[in-house]
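*Asks:* Scrolling down, you'll hit the structures one after another.
Since every read-out is calculated from the coordinates, none of them should be taken as a lab result. All of these numbers come straight from a predicted model, not from anything done at the bench. Cβ atoms are built from the backbone, for glycine too; each structure is taken alone.
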Structure 1
Amino acid sequence: MAMKLICLTGAESTGKSSLALQLAGHFNTYSLAEYAREYLETFGPTYVYEDLSSMAEEQQRRILKFAKIPKPIGFLDTDLLTLMIWSKYVFNRVDPWLEEAFQQKKIDLYLLCKPDIAWEADPLREHPTKREQIHSIYENELLRRQLPFEIVQGEGEARFSSALNAIEESKLF
């Protein structure tokens, strides 16, 4: 049985990382961290277009390896869709390899985190006043690609419950 992958996605500072860990704990499984954060913490917060390909290649390698873990479900703190959206948003172009790699591993469900929680400052975050606009870009891209997704909203326990309800309604199990 292949692992069902649920990807938390959306604008910056919408609780994706925390929620991925919380959900993994609830389901007694694993979550895969966003490699871009690790990359930028290692090489510095300034990046160029070519850095996105390096981030994407490693993120994809990790996703494909993660998907082989013998668990029924796993959580991703973002995937290549985020890098494609970010590349288009920041550089107005997307490496064709990135689009091709994105097609290699289908996500069973995206949880699109609404920017309805307080912004938390972080040296790697760039757009505190554009979260609603970026959220709309994510939602439009998920719709355009006809990818399965649910919007997660609320603060604290309500956000966690929103995610659990979305997973339950998806009927992945």
Structure 2
Amino acid sequence: MELFEVIKKRRSVRRFEKGKKLKKELIEKLLEAAVEAPSAGNLQIWRFFVVLKPELKKALAQAAYYQEFVADAPAVIVVAADLAQASRGYGERGKNVYALQDTAAAVENILLAACDLGLGSCWVGAFDEAAVSEILELPSHLRPLAILPVGYPADEGRKPSRKPLSEVVNWVD
């Protein structure tokens, strides 16, 4: 697909085809796309946890305030930031800004790659960070920032409306 076609086609997918597993190679392609994202100072502070066990996916769905579609996906990728590494490179700004920016860029690459590969995903940001950390047994320097259920979409989903450029762009000449 062409880049702008993928950007326009991407949707938040919350329904997945049942019983259709993802091959490891497809998940690895998503992760390869993720690590091509830009990062502050090229520190690449993102960490990815691929969750395939049904009981852990269910626990993540509960930690995501009972968003059950998380458990229904064949795979769930939890994206975390290494705050210790970010702060060593850039102090508080690294921890509070660059960690968010870097992981957001990696997440968007995963979402676009998933769309390009005929997969669906949804960026889940509403979750209990402490619960996710406990479920995945993350060390304290890793902060989970996104949960991405991934699978084959059960439907195309609806295209959300977007504001016109005139409402969101300011030209500063």
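*Asks:* Taking distance in nm of label points 7 Å out along Cα→Cβ at positions 7 and 39 for each of 1, 2, which is largest? Walk me through the intermediate numbers first.
*Replies:* Values: 1: 1.4; 2: 2.4.
For this comparison of distance in nm of label points 7 Å out along Cα→Cβ at positions 7 and 39, the top structure is 2.
*Asks:* Quick check on the output: -12000 is helix-only ellipticity at 222 nm (-39500 (n - 2.57) for each DSSP H run of 4 or more, over all residues; to 500), derived from one of 1, 2. Which one produced it? Show your work: numbers first, answer last.
*Replies:* Values: 1: -15500; 2: -12000.
Corresponding structure: 2.
*Asks:* On to the next question. Given that P(r) over Cα pairs in 10 Å bins from 0, in percent, derived from a single structure, equals 10, 41, 39, 11, 0, which label among 1, 2 identifies that structure? Each step should come with its number before you reach the end.
*Replies:* Details: 1: 10, 41, 39, 11, 0; 2: 10, 35, 35, 17, 2, 0.
Structure of origin is 1.
*Asks:* Taking 1.3 as the value of distance in nm of label points 7 Å out along Cα→Cβ at positions 119 and 151 derived from one of the structures shown (1, 2), identify that structure.
*Replies:* Derived from 2, not from the others.
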